[in-house]
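*Asks:* Next up: some structures, all given as structure tokens.
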Structure I
Amino acid sequence: MVKYKDSVARVTPGSRNIVVDGVRIENGKLVDENGDIAAALADTLPDGVEEFTIKIKIELPEEE
């Protein structure tokens with residue numbers, strides 16, 4: 001599932017945060033429950049934006 005949230009401009013420029021939950025790698029592609037996430041990500045990008053940074057957050061398992 002792809003979600004996004006726009007923030008209004010303040011002292012820093014406005015930004016768009018995009019969250020894709022349940023992502024995994026299948027056959028060398030990033031997919032979620034709906035399949036390949038590339039098209040869904042492209043649909044959430046503002047007009048004219050073709051390049052972006054991806055940040056990945058992973059919860060590490062507790063060590064025993």
Structure II
Amino acid sequence: MGKEFVRVKLNSSQDNIVKGFYLLITNGNTYSNKKNEFVVEKKSLDLLTKNKVKFEKLPLREHDSF
């Protein structure tokens with residue numbers, strides 16, 4: 001089974017964004033296509049939540065909706 005990916009946008013303070021960026025970049029497949037938006041493996045959501053990083057889940061492709 002292939003890996004599932006999601007798109008997230010890091011929110012809130014600059015500290016939150018820096019912490020989230022570091023966690024995502026150092027813990028798996030991550031692609032950033034815009035400022036503070038990342039395409040990551042779905043398992044990364046647990047990492048962000050556990051470390052209290054605020055984020056918003058977005059549709060994988062910009063023109064899609066949930």
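Taken together, the values in this text are just the output of simple stated rules run on the coordinates, not laboratory data. This structure is a prediction, so every number in the text was calculated from the model and none was measured. Cβ atoms are built from the backbone, for glycine too; each structure is taken alone.
*Asks:* Using the calculated result 2.0 for distance in nm of label points 7 Å out along Cα→Cβ at positions 4 and 20, pick out the matching structure from I, II.
*Replies:* Values: I: 1.3; II: 2.0.
Attributed to the structure labelled II.
*Asks:* Given a value of -9000 for helix-only ellipticity at 222 nm (-39500 (n - 2.57) for each DSSP H run of 4 or more, over all residues; to 500), point me to the structure among I, II it was derived from. Mind showing how you got there, number by number?
*Replies:* Numbers: I: -2500; II: -9000.
Answer for the origin of the read-out: II.
*Asks:* Between structures I, II, where is FRET efficiency 1/(1 + (r/R0)^6) of positions 12 and 28 (r between Cβ atoms, R0 = 25 Å, to 0.05) highest? Present the calculation step by step, with values, prior to reporting the outcome.
*Replies:* Values: I: 0.10; II: 0.70.
Top value of FRET efficiency 1/(1 + (r/R0)^6) of positions 12 and 28 (r between Cβ atoms, R0 = 25 Å, to 0.05), among I, II, belongs to structure II.
*Asks:* Here is a follow-up. From I, II, which structure was log10 I(q)/I(0) by the Debye sum over Cα atoms at q = 0.18, 0.22, 0.27 Å⁻¹ = -0.79, -1.04, -1.31 calculated on?
*Replies:* On the way: I: -0.79, -1.04, -1.31; II: -0.59, -0.88, -1.30.
Among I, II, the structure yielding -0.79, -1.04, -1.31 for log10 I(q)/I(0) by the Debye sum over Cα atoms at q = 0.18, 0.22, 0.27 Å⁻¹ is I.
*Asks:* If you rank structures I, II by relative contact order in percent (Cα under 8 Å, 6 or more apart), which sits at the top with the largest value? Don't skip to the answer; put the middle values down first.
*Replies:* Values: I: 22; II: 45.
Comparing I, II by relative contact order in percent (Cα under 8 Å, 6 or more apart), the maximum is at II.
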